[in-house]
Structure I
Amino acid sequence: MIKVEVIVVEYLIIFCIGLLATTIGTIAGSGGLISLPAMLTLGMPVHSAIGANKVSNTFSSFSSFYLVYRLKKITFHEAFKIVPISIVGGVTGGLVATSISENMMYRVAIGLLLFAFIASFFGKGSFTEDTKFKLNKKRFSILYAIGIYDGMFGPGQGTLMMHYFSFIKISYMKSIGLARAATFSSCFGAALSYIAAGDILWGLTICLLFGSLTGAQVGVRLASRIKKEQVKPILRIVTAAFIVYLLFTL
């Protein structure tokens, strides 16, 4: 009886982790800052924790994107422009990751996030314009680079995208839709890999998935109520917190 109660409590905690992480991740990215360390603290093996994140993110990211689409803030045509870039970038990043150390990946993450954090104070961009997302060579290169980072390391990918969409003056809700479409496409392939490798602890993963799906709905609805002038401060706080976390992880 006590063992059953412990399992129920553990499942409830995992659900809450998914809810909180995806709510924050939808609003400003870096939900992995909460979910991955929390699952590792609970004793999940690292590959199982990462696999659970990838599976839950696949579904919750599409859920967030679809809700933004239902609100008529983004079109499927705009989203599909970014999907192949994220897939190819993720595959490239995965290949790059095999040739560099974990310590170097942390340093790359800190460098990119620190650059985005500082640039957010000096750049003139903001989430102000509700224009269609158009792809050109420069945007392709930057989004491909973020895709490589996602495949190579992962955490912070959504935050980097939100900073970039702010810089090119894409509206906040459309930025969320684009970022979640990219996360869906990059996590889908990774999730299949972890499932094929047998790393998934399905009970805990399903609890995280349901929490993440709930968080995706909560996150989009909260984001639709956030004032434009509040977005950048929130994004900066999340970025700074993630940089501090990575520094202590080194």
Structure II
Amino acid sequence: MLRTTMSKKSVLSTIVTLIICCFPVSAKTIHIASDVWCPYICDDQPGYLVEIVQRAFEIQGVQVTFVPMPFNRALKETQVGNIDAVLAISKSVAVEQGLLTGETVVGEVSNDFFTVNNNPWRYEKLSDLSSQSIAVIKGYDYGEALESYLSNNQQIYWAVGDKPLSMNIIRMIRGRHQIIIGNRYVIQYTARQLKLSEKIKYAGSMPDKISLYVGFNLNKLIKAQQFDLGVKTLKSTGEYQKILDKYQIPSD
């Protein structure tokens, strides 16, 4: 499951525009953006990916400013150069959006399935979904195979709004649908925040995994190279692993 485009309130877009217009221009600063996708990118703490990016640049004397905004807005602002980089995108999204990536993989995502605890269902193959009602998030990319299935299934619930994953978890517990699909770490983190983690369970994953990168504006090749160098340094000192451990993320 990959994030693509999601709409937010126009007030937020206005605030973000004002913030961007006020950015200082400096070779010693980099401006990154993304939506909240915890534990990658969080609102109550930085998130493991934000911390890695910040430290990778800070050890090279570059200050990082992070601006939370809707994901589609972050892509557009990075395209035009108002933002230097957008977090957690695939190679295919980078190519589609005209962005560049370095060599550093910052995570992996797959389509992971969750149910309520008393549902014995478990994912083995795509046809297993035919007996279940499914909740997904409108605007997210679930990959070609699953997207084709979802588009032809009548038992699909599309969540929208500011907190669509929270909505899907709550609705599943209330019996509105039987399955939610998303990123395993994000679902588990969100359920813990909602104090509902004991009411849901992991029910398998599709086998294909997609690597995630930081997507840079095409004119920021040097920044992309700096990021790669910074991450290599963090790994060599052990700081990279400490950040992963802080957010309970397995090693890559």
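Taken together, the values in this text are just the output of simple stated rules run on the coordinates, not laboratory data. Just so it is clear, the structure is predicted and the values come from calculations on it, not from any experiment. Cβ atoms are built from the backbone, for glycine too; each structure is taken alone.
Once FRET efficiency 1/(1 + (r/R0)^6) of positions 31 and 119 (r between Cβ atoms, R0 = 35 Å, to 0.05) is computed for every structure in I, II, the highest value turns out to be that of I. Looking at structures I, II, which one was helix-only ellipticity at 222 nm (-39500 (n - 2.57) for each DSSP H run of 4 or more, over all residues; to 500) calculated from, given that it came out as -27500? Considering all the candidates, the number was obtained from I.
Out of I, II, which one gives 2.1 for distance in nm of label points 7 Å out along Cα→Cβ at positions 47 and 239 as computed from the coordinates? So the calculation was done on II. For the structures shown (I, II), relative contact order in percent (Cα under 8 Å, 6 or more apart) is largest in I. Computing FRET efficiency 1/(1 + (r/R0)^6) of positions 167 and 207 (r between Cβ atoms, R0 = 41 Å, to 0.05) gives 0.90 for which of I, II? Answer by label: II. When mean projected area of the Cα convex hull in nm², for residues 55-94 alone is computed for each of I, II, the one that comes out at 3.3 is II. Between structures I, II, the greatest calculated value of distance in nm of label points 7 Å out along Cα→Cβ at positions 151 and 175 is seen in II. Look at Kirkwood radius over Cα pairs in Å, for residues 191-230 alone for each of I, II: the largest one is in II.
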